[in-house]
1. Comparing distance in nm of label points 7 Å out along Cα→Cβ at positions 20 and 132 across 1, 2, which structure shows the greatest value?
2. Using distance in nm of label points 7 Å out along Cα→Cβ at positions 4 and 140 as the calculated read-out, with 0.4 as its value, let me know the right label among 1, 2.
3. Looking at distance in nm of label points 7 Å out along Cα→Cβ at positions 28 and 116, point out which structure of 1, 2 has the largest value.
4. Figure out for me which of the structures 1, 2 the number 0.95 belongs to, where FRET efficiency 1/(1 + (r/R0)^6) of positions 12 and 68 (r between Cβ atoms, R0 = 30 Å, to 0.05) was derived from the coordinates.
5. Work out FRET efficiency 1/(1 + (r/R0)^6) of positions 92 and 164 (r between Cβ atoms, R0 = 41 Å, to 0.05) for each of structures 1, 2, then name the structure with the largest result.
6. Ranked by relative contact order in percent (Cα under 8 Å, 6 or more apart), which of 1, 2 sits at the highest value?
7. Can you rank 1, 2 by volume of the Cα convex hull per residue in Å³ and just name the one with the largest value?
8. Of structures 1, 2, which gives 16, 55, 27, 2 when P(r) over Cα pairs in 10 Å bins from 0, in percent, for residues 60-147 alone is computed from the coordinates?
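Derivation of every value follows stated rules applied to the coordinates shown; laboratory data play no part. Model, not experiment: these values are computed from the prediction. Cβ atoms are built from the backbone, for glycine too; each structure is taken alone.
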Structure 1
């Protein structure tokens with residue numbers, strides 16, 4: 001297991017992750033990228049626990065995603081299956097499980113304060129924390145090829161992961177209202193949504 005995890009996790013986090021996987025009887029599967037989510041937790045009919053994490057994630061996002069999914073398992077086992085998937089029980093569990101990793105030996109100096117801040121009140125996805133998400137994306141192999149909605153000019157035409165094309169509009173509180181060109185419908189985009197700029 002260690003040999004496999006060395007490819008996906010920061011070096012100083014591997015032993016603690018192996019321990020978490022063993023203690024919680026996790027069947028970990030590393031899968032090809034899914035666009036909609038970084039990872040997934042399922043309890044199988046035989047009572048075993050299956051966690052999948054995208055192989056394409058950088059080491060720091062892989063670590064956060066793995067612990068995020070193990071936190072679901074631990075929270076459900078401790079508090080029962082009726083709790084909300086990202087409710088207070090899960091948040092507390094996620095915070096507790098992440099504590100050993102919020103350390104300069106695991107995260108780079110420029111990311112560590114953002115990780116520490118995020119885990120004061122972790123959200124269902126680290127992608128909704130714009131500052132942390134942007135800092136983590138700098139470690140992605142394909143980072144330089146993408147733009148963020150917040151940084152492209154008003155009126156720009158852009159493409160998203162599934163090929164749909166939009167025109168950037170005004171900011172509404174925290175998100176940007178953008179119009180899909182083929183339908184004329186408006187959609188709200190997080191500022192840190194990754195897009196491919198076609199025309200500015």
Structure 2
């Protein structure tokens with residue numbers, strides 16, 4: 001059975017982006033190099049040839065689920081299929097339509113979609129964001145991979161934006177970088 005993995009970068013105060021969707025303030029060359037080696041599946045298709053990943057097979061994920069806030073920056077620069085090497089789903093009730101047949105628009109229940117994807121054979125499903133979608137899908141998240149950057153945003157888009165729903169996860173591994181950034185893997189803690 002596939003897992004839903006929320007793989008995301010956050011600031012020390014828990015934001016995945018600034019109020020206007022800014023994310024560049026969290027960039028770290030060290031972590032970017034690590035991403036291309038460890039999670040090449042999460043590098044957008046149009047960037048892959050520029051970082052030596054053209055033709056690289058997927059290593060962790062077979063599908064990506066994202067909200068409109070995650071999909072929109074690509075659209076703004078003419079990229080309609082940001083992760084063509086994955087099966088792509090955009091969850092939105094306001095987008096209306098997606099002109100690219102490689103990207104499926106999901107206007108209904110994202111929990112039903114994720115349950116269906118998890119029941120299929122294949123590589124794991126990457127939850128790429130945003131915070132509202134992560135808040136909605138929290139009951140279905142099996143694993144977290146949190147890239148934590150040593151910066152305070154002060155305001156922005158939280159990693160989880162939803163109902164009060166305390167959910168325990170157990171850290172299983174952490175890697176640290178000279179820049180002060182770190183990556184920690186968490187697995188959902190089984191119910192007692």
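1. Largest value of distance in nm of label points 7 Å out along Cα→Cβ at positions 20 and 132: 2.
2. Details: 1: 2.5; 2: 0.4.
Corresponding structure: 2.
3. For this comparison of distance in nm of label points 7 Å out along Cα→Cβ at positions 28 and 116, the top structure is 2.
4. Details: 1: 0.95; 2: 0.70.
The read-out was computed on structure 1.
5. Numbers: 1: 0.60; 2: 0.95.
That would be structure 2.
6. Numbers: 1: 14; 2: 33.
Ranking 1, 2 on relative contact order in percent (Cα under 8 Å, 6 or more apart), first place is 2.
7. Working: 1: 143; 2: 129.
Between 1, 2, the highest calculated value is found for 1.
8. Numbers: 1: 17, 48, 26, 8, 0; 2: 16, 55, 27, 2.
Derived from the structure labelled 2.
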